[in-house]
Structure 1
Amino acid sequence: MRRPHRRLWYSLDRQPFDMSQSKSAKSLSMISLPRFLPLLGCVFALSAFGGDAGVRPGTEALRNWPQWRGPLANGVAPLANPPIHWSETNNVRWKIRLPGKAHSSPIVFGDSVYVLAAVPVGEAQKPVYDDAPGVHDSVPVTHRHQFVALAISRRDGSVSWKKVLREEWPHEGGHVTGSLASSSPVTDGEQLYVFFGSRGLHGLNLKGDLKWSKDLGRMHTLHAHGEGSSPVLHGETLIVCWDQEGDSFLYAFDKRTGKQLWKVPRDEKTAWSTPLVVEHEGKPQIIVSATKRVRGYDLATGAQLWECAGLTDNVVSSPVYTDGVVIAGNSYYSQAMLAIRLAGAKGDITGTTNVLWKLNRMTPYVSSPLLYDNTLYFLRHNQNILSRLEPLTGKPRDGALRLEGINDFIFASPVGAAGRIYVTSRDGVTVVLGHDSKNATLAVNKLEDSFSASPALVGRELYLRGEQFLYCIAE
């Protein structure tokens, strides 16, 4: 690999930050960031990002990318200012080869990037195919696999530690465009929580020491498409959704011990969407998108609060939330998106005034929406067509945009920071757009890898996890 011309490192306490591009931060542009970080964290969490953001991270979380979809669970990194331009020979601080294969998105906390992988080991055996009716493009199982978590230094890409959490022969091979490790980890800055689905739920400290593990059994996914829902953390509670072709459940665990707090059955088939925990009217609830219903659950007890029909089969895209409204969408045989007002939501709210708007075209399949300030961005199915809506009304903001330079599917979810939007495709291209009324193309960047994982944005860095390499993009 050719090294970049400059190798720079910025400590967390000295991280430069340009707020000039952030509409929601302009009123804070004269504040000394290091001195007023606690105040800044409160301001951002309470008011700056779309009114009632629902997700209330602490200051440290805002400066990091601690979970799937970032600190606010909407794809936005409020304190990041990553590069606009890069290539294999420009603005790559480091690039390292990763073991095995995974579409798990990276998370970042402190000095480390955390990634997961499924690594084939031992001698190849006679391939085992899933030849059940309806299965297509299935990947045969030929090896035992180690399911591992890795901590990687942000400074130079060296592996700080690698922990094998399970080794076994997978009972399903998965899809040709999927992986055996597609769930993303989550951290509270003290422990790392890793969900390998059929290979267990695990709690580790940030030194890589295993603290507890839970075996939830074997998941059987539709057409052996694989497992993908990520765990979600809120306070002391860790949430896991187990939607499959067998009995489906929503679980809550004590994050420190792994003790099961509650388990509620779900009348659902396989889905890959990650739950979203929001605080509405001072009370946290869990939102889960799925084929039959979008549902809200009480975090403390697991009791179902409300449900709403309207999505279609094979739900992968995760919901977002702003100003008391949940927005969920998906696209497979048909397309659907709906906005649900939580105020007064109780029981079955299908067809009631709690459904603010619906959409039946241009909706996302694998990727999740980006909710940036007062604009909802999402892709058409897996294609390079980007729509922009007012989240509370569903009103389009001009027409859809075709993203130049992308010629393959898009599985990664769009992310945003510093007044910019980043969309990464499976053919190695990341298109950078302005986050304004024009959404002009600022850059079309190409790397020599295939990307299904979503980017992570922290400080002046952007992390891209490919099928072969992990990249740190930094000027």
Structure 2
Amino acid sequence: MEWTGKRVSVVGLGKSNMALIRYLTRHGAIVTAHDQKDETQLGPAYGELCALGVELRLGRGYLRGLSFADGIFLTPGIPKDLPEILRAKAAGVPITSEINLFFDRCRAPIIAITGSSGKTTTTTLIGAILEAAGLKVYVGGNIGRPLIELVDDIEPGAVVVLELSSFQLELLRKSPQVAVVTNISPNHLDVHRTMEAYVDAKRNIYRHQRPQDVVVLNHDDRITAAMALETPSRVVWFSRTREVENGAFIGDGRVILSRRVRGERSLIDVCAVSDIRLRGEHNLENVLAACAVGHLLGATAGTMREVVTSFTGVAHRLELVREAGGVRYYNDSIATSPARAIAGLRSFDEPVILIAGGYDKHLPFDEFAEVVVEKARAVFLIGETATKIRDAIERAAQERGAGPAVKLCADLQEAVRSAKEAARPGDVVLLSPACASYDMFQDFEQRGERFRKVVHSLTEEAAPDIQRVDA
């Protein structure tokens, strides 16, 4: 659909929709912006929107008038069943998104990555591998700068690498030429309501593919492995635990690429697992997925080796913040689900002093608590979910016969300082919350930055001991 001269409602004024509004107004759309925030809360965005000539509907009743629009662009994460949205849809108003418009307008091939965890690391690695291979690469989507403002300038010979969340996928009507699903575990059930709806949103990354397209799937994940039975495109695998015919796997402690062409199978050695600097088996899966995609697009083993053995990670993802008094402090603020926090905990052989808790996405903590009891020496909990996580840990400790000391803290600063007092030389203090941040912070990045600031304020004094307690 061409939007010149059309009345367009843009609901939600986050970073991606602000970029969308700039694009739409530049192309002659008549834009109305809707947001729960008021003029003061919008800050500098308010002045920019006024300068663009955008009509504003803010605060209470911000969704009024949607049924009179020629099209509605929804922000990722907004419930699609709000009454005003349903009424507009029933009136025949098209409901779409910034990502849909990008797919419609982009002339270059798109590689898109989704999953419950590992999206950003895998996306960043793929972008780095393809750039090192000499391609013109644009990386965006759920990370970095929204690419909608650049879409008219992206040449067909370039490659676009997009991280896509389940929220961005919900309304997607096209699928990329190469789709990657890193893993699936419960997440965002506060918005998606059910696990089935969450998984179904993820399916849009390959649902509209053609037979010549490719989907790259995790063979070790039960849900993603089953997706191979329904995808309309060619399947490429990655696996830590088994050899695959077509894709990337670990063999004899090395990253191996496998491809079968006209009945002939070839194996290509990329690097030793021990040369990869990222911590954790989950990051090994991310490396395998990135290498599988790099191989599809013609990157050499040498190029992939150079990238994956020098890559040290993305901020807020098992990020080493500081070592003080023999204790290492890691920022894993991106761990906004129990599954992600489990992966973080399992990345360490050292004793862990854990900081967890936050906004309640209505996810179960039982498996997380079992791993906490196994891996953590002490736990400091914050936010809405603190008591829920404490109760799950107590149940798991009772089953095991012993468990970590657990303390509820008023805020992140108290938790970090308490963790510092509990830690001994050789320990790891790990912020891996297992929850979103919205009860106390704007997003996981602000939470991680606050953690860094508090950690850097600590002295290097030796910390007293703390004893495990019997359940």
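Derivation of every value follows stated rules applied to the coordinates shown; laboratory data play no part. The structure displayed is predicted, hence computed values, not measured ones. Cβ atoms are built from the backbone, for glycine too; each structure is taken alone.
A few notes on this one:
- Comparison of 1, 2 - label where percent of Cα pairs over 20 Å apart, for residues 278-333 alone is highest: 2
- Looking across 1, 2, the calculation of Rg and Dmax of the Cα atoms in Å that yields 23.3, 70 traces back to 2.
- Structure with the greatest value (metric relative contact order in percent (Cα under 8 Å, 6 or more apart), set 1, 2): 1
- Given -500 for helix-only ellipticity at 222 nm (-39500 (n - 2.57) for each DSSP H run of 4 or more, over all residues; to 500), calculated: source structure among 1, 2: 1
- Identity of the structure behind 27.2 (criterion: mean count of other Cβ atoms within 10 Å over residues 70-77, calculated), options 1, 2: 1
- Each of 1, 2 could give mean count of other Cβ atoms within 10 Å over residues 166-173, but the derived value 16.5 comes from 1.
- Structure from which 48, 38, 34 was derived, Cα extents along the principal axes in Å, for residues 214-429 alone, options 1, 2: 1
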